[in-house]
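Asks: The next part holds the structures, each set out as structure tokens.
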Structure P
Amino acid sequence: MPLLPATALVLCGALMTRIQDTALNIANPALMADFGLPAATVAWISLAPMLMSASLLTIFGRLADLRGRRNLYAAGIVIFGGGSVLCALSPSFAVLIVARIVQGLGGALMGANSMAYLIEIYPPTRRGFVVGLWEAGIATGSGIGPILGGAVIEASGWQGSFGMILPMAIAMAVAVPFAMKEPVRAPGSPRFDLAGAMLFGVGVASFLFALTRASVEPWGSPVVVGSLALSVVCVVLFVRVEGLVESPMIDLRMFQSLTFTSGNLAKIAGYLPFSAHGFLLPFYLKEVLALPPTGIGSILVALPVGMFAATLISGPLSDRIGTRVLAPAGLVVQAIGCVILAIASPEMGINAPMAGLLLGGLGIGAFIAPNDSAILGATPRDRIGVANGIMGVSRTAGLLLGVAVGGAGLSARVVANGGQFLPAFHDVYWFIAVVAFAGVLLATVRDRRPA
């Protein structure tokens, strides 16, 4: 099977979805002005598809494990591209949210069948290379999106940020039959566990929704508590159902692997600081250093730049020397960056935030490929799609927790410090540093067999 065309097509999918998502950060002010809505409401343009995608990743991953990936990936491209057209033509904010949910559905179909597809067609000895290449594609899209989006939005308004990816989606849809070949699967696939899939999807959606709301209202609020309670009920029922069906959606024995379980927990702990950086640092740069928006943007780019550089190296390196040292070492670097931010002061100027962000990007970039490679190495080949979906849920949980901890923590500590921003910022970052070091410990836990 030719690897280059398939690899290029899958990486284009990563680029397209990340360009779309990150370009919207530039479009938010225009959307607020056009629809006359506050920032908290406009944020759902990003949150709605994220919740949809994370809730469905594992379900589509299992479906692809049973039925194949190419057709589902092609459907994802078409749905994502169609959603972009609906977004660009949306006459109201409500229609725009629905269109973004459609994009989230397409993104889930693509995401569930991207890295998992590459893992299937590449030999196990190149697993780290595949993960690193995939993450580098995401980092590249994250860097291109704001730049391209800013130029397009300035020329054609926020609608252009959605229309600009349509040519890419059309080209990809046309290329799928030629570039992607379906690996041979055993005949007589088991039945799809629909009941388990529904319980899992609702449970994940309610849990992630609770994390989303926790960034803007107290953890004890009825919405947050109710969503968490629904999530717990779904988990209990899900475990019971999975023990009764012949072919469960998730084989719960996967969690008996220390590598699989601790690797996913480490993923949450690693992505929490990564997300918190993007949320908290703009406040520091504006309130403490009084930088203009252009200056803030030029400093924040250190995070994806560091991530991109590290992912290109850590993936192939983990294939050569293994994952046991690289994954925790990456989180050590990230944790050091958090400590620097926890002691940042006006006297340090931009040096402290630049160093903290660069180390944060290098650390998470060095961690992702070996950690994901270890998780996938501990997963049976016929469950790769499920494992990829669970990893996606862990990643999203970490990202949402980073915003929740950053938002709620900063607000609470500002009040506790008598309205002073800098001591509150330091308090929050000391807590984030503790989480980062906890991630280091989790990343060291592995099964006895080599990963």
Structure Q
Amino acid sequence: MQFNNSTSNFDFFKVLLETLPHPVFYKDRAGYYRFCNSAFANFLGLEIKEIIDKTVYDISPYELAKVYDEHDQKIFENRQLQIYEAQTMHSDGTVHNVIFSKALHYDSYGEPIGLIGLIQDITSKKAAEKEIEMLYSLKDAFLHLSQKIISYQDETEFLNDLLKEVQSIFSQSQQSTVLELDEHETLKVVAFTGYETSDMFDFSIPLAESFILSDLRGKFHQAHIVNDIDNFTLNGHQPVALPASKKTVQSTLVVPIWINDKLKWIFAIDSSYNHVYTETDRKVADYIREQLPLFYRIYELYMQTLQLSQYDALTGLINRRYFDEKHQQFSNDANNGYTLALFDLDGLKHINDQYGHQAGDAYLIAFSNWIKQSGIDGMYFARLGGDEFACLFPFETNSEIMTRIIAFRKSFESIIIETNASMFYGSFSFGLATFPNDTTDKMKLFHLADARLYKDKRR
């Protein structure tokens, strides 16, 4: 039986197929469309009359049409029901994931004269699966980062690792950057991955001059997709300013990170290809936007705890426990030896008794600040407790170190230390001991430096 308008059953099947929500089509053996329902025409964004008597090459992009045609030829060769997943162009210009189900139509002699096909759009299902997969990857990324928090020495190291983990969630991305908003409302690159040149750190742009503020105003509490940067600019939008290294970027996923109700960072997840990001990517990026401030808070709390455990709250120098830890590491690695220097402020008890502990604190702070700015090149300056301080000097003779410390003491003795109720001068005594020349025992090294300090105090 030929499938044509003269067939008495055709009108019935036509009405039946029109009731189906899925796109349905019929092609003859030569590949010409002889029938389709309205759902198929709507899917392609065409009128039915624009499809009938056309081939797939007439209505689809060549690369997609070639794939469809190859599958059609296989079903005629194998004569078996054909079900497969593929991608097809939707009427809205986007690529959809679909399942094709195709079966042959035979004449009365058992010869195939055409095929009927049904399309099931599974784009939403695929998007949901992708979103779940990406969220699982994100969970693993945050878990991995949380296990590494104790190893980070500063925020830059934390941001670089964080950026790499975030980028790994988006398979379309080859490069990424983090821009930080400074106190002058200027965006500056503070971390990047996938770019080979260091000119990234030279890039900055006022927030007010960026497309971010002009085009996303009112929406910048959400992740945003720019899927074609060149056309985005040509269509009347504010130009997307990029450093030289980012000129190859065609698409970017912009993720604003707000900390304490202030914009702190912008994560730019970049791609060298156009139209690679989908609504699913944006939704996952929005989840990152929501969760990252909480994760950053964990990092902040850890760093605050670390600061309290390693640094002296009054002076900002490292404390005795942390100094002992660093001293142990230093002595293990110091192949060429080093010098331990101990310092003791002169007259701190007298200052406390005469002017009060506020003046004593000012004395301690003044010495700490002065030694930080002195340029005497010691390592691991520490407040050991009370009026006692220490540091390490690598690879130098005692005479060189002593000359610099005496010059430093002379300059320190010339400054006036002021509080609201007092004004006075300060000074200090010091003692040196060298590893391994004086001793290879760390405790003896301390005792020897301490003895020399008290000898200096009697000067």
Structure R
Amino acid sequence: MNSKLFGTSGIRGTLHTLTVEKAFKIGVTIAKFFEKSPIVMCRDHRRESYPVYEAVKAGITSAGVDVLDLGELPTTAMLHYLRHANAHGGIAVTGSHTPPGITGVLIFGENTAELSTEKERLFEKLYSKLEMEKTWEDVERIGKVFSISLKDIVKAYVTDLSKIVNKSLLRDFEGAIGFDACSSTAGVVYSRILSNFGVKVITVDAHLDPTFSSRDPYPRPDNLTNIARITKKLGLSFSISIDGDGDRCIFTCENGLILYGDVSAILLAEHELENLKAHIETPTIVCPVNTSNIVKYLSQRYRCKIVYTKVGPPRIVEKMVELKPNVIFGFEETGKYIYPDNVLYGDPVLATLKMIEIIAEKRESLSQLVRKLPRLYQIKKSVKCPEKYKEKLLKRMRFKWSKKKNVNKIYTIDGLRVEFKDGAWILFRPSGTEPVFRCYVEARTPERAENLSREGIKDLKRALRRLKRVSSES
């Protein structure tokens, strides 16, 4: 039996692969893994998530563990409540940023971090050995389910953030912000929390829509033109756009400029470096291998250390925990910003409040702050690729691109990142959540970026065609 469950983040699938039966078994495994009550649970509003959620919950309670049922809620909000409930684990059933039709099970420990690599393997081992032939007569105790009110959840969230943010700077902020809620469960929750801190919020697409008809649940510059237009038209200070379960956050400047996540992260990280509350011998920032070279601006200016990891929040947080207490910030270019003294997951509300602090402190607009950073040009593309070809395709890219001229450095932490002597780089990486192969490039000029991207995509498509041809002939 193949016991491989976890991808880049959590256990993903459609209802054909993440079946109700499988979800029930995952629930039983969760109960056996944590052993103690209670477990906190939430889900997004996708149609696919409902049956999986109920099956996981049934599996947990059938094994005698109690559940605190938070219902439809952003994953990050669940984690804040996990801390206050002193729960032993947290479960989010969500498709996150993936297209409709996909859902998943994210598993968090009592420290609010997703399972480490070692714990994922232990969980998979327990899952594969689990015997499901028990009858109801063999069950010693059925766990109870307790429903938690939104009022209590919001209170826990606000209490946590109140210990971290600078309320004086927040009071100095006189503008208003836009909030593109992506028709998700975060619409009402995040608006309410931001309002608790005195922030004026204009919310767009706050209604729940399991099909995400307003835009793709993965916030990217190419699908955020509507909020960019609204931000500029209404004279907002900036806007944020989240993903399907509210853990990613992309910023749009007051002039309509949409920022990649790693550009926003540089401003947020710089704010932490300038406001260290205690002496840290080697301030460290953790980010994945697909991060922009703009991060090197921080290491050069503040003499901080940059540590690269595999892509995915679990691997970033795993490294943050390992390097504690030197770590001051972690992030992913998709718009996940992680603070070590907060829940160990992407928190759009905290990132938004921190960005407000920056604008209030610097007395400059977001676009003015961005203009001070080094200008680099990124292109992010993907090629559809069935799972069975991903490993061989990566090997072919490694073989060809490692022999290129003027190569400065090669990273094989996750996929293949080739850095050139002129500062440009290209990353080939199979997605861990979707049937696609990603090709990211960055350069100091748009022409260099375009040429590098065109060459990379061309090589990917050519190699994939050859693999398919060989497969069909065998």
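Asks: Thinking only about relative contact order in percent (Cα under 8 Å, 6 or more apart), which of P, Q, R has the largest value? Don't skip to the answer; put the middle values down first.
Replies: Details: P: 23; Q: 8; R: 13.
The maximum falls on structure P.
Asks: Distance in nm of label points 7 Å out along Cα→Cβ at positions 84 and 396 computed as 7.5: which structure among P, Q, R? Walk me through the numbers on the way to the answer.
Replies: Values: P: 2.1; Q: 7.5; R: 5.3.
Matching structure: Q.
Asks: Suppose Cα extents along the principal axes in Å, for residues 292-331 alone works out to 40, 24, 10; of P, Q, R, which structure was it derived from?
Replies: Numbers: P: 44, 17, 5; Q: 40, 24, 10; R: 28, 23, 11.
Source structure: Q.
Throughout, read-outs are computed from the coordinates displayed, never taken from laboratory work. Since we're looking at a predicted model, the values are computed, not measured. Cβ atoms are built from the backbone, for glycine too; each structure is taken alone.
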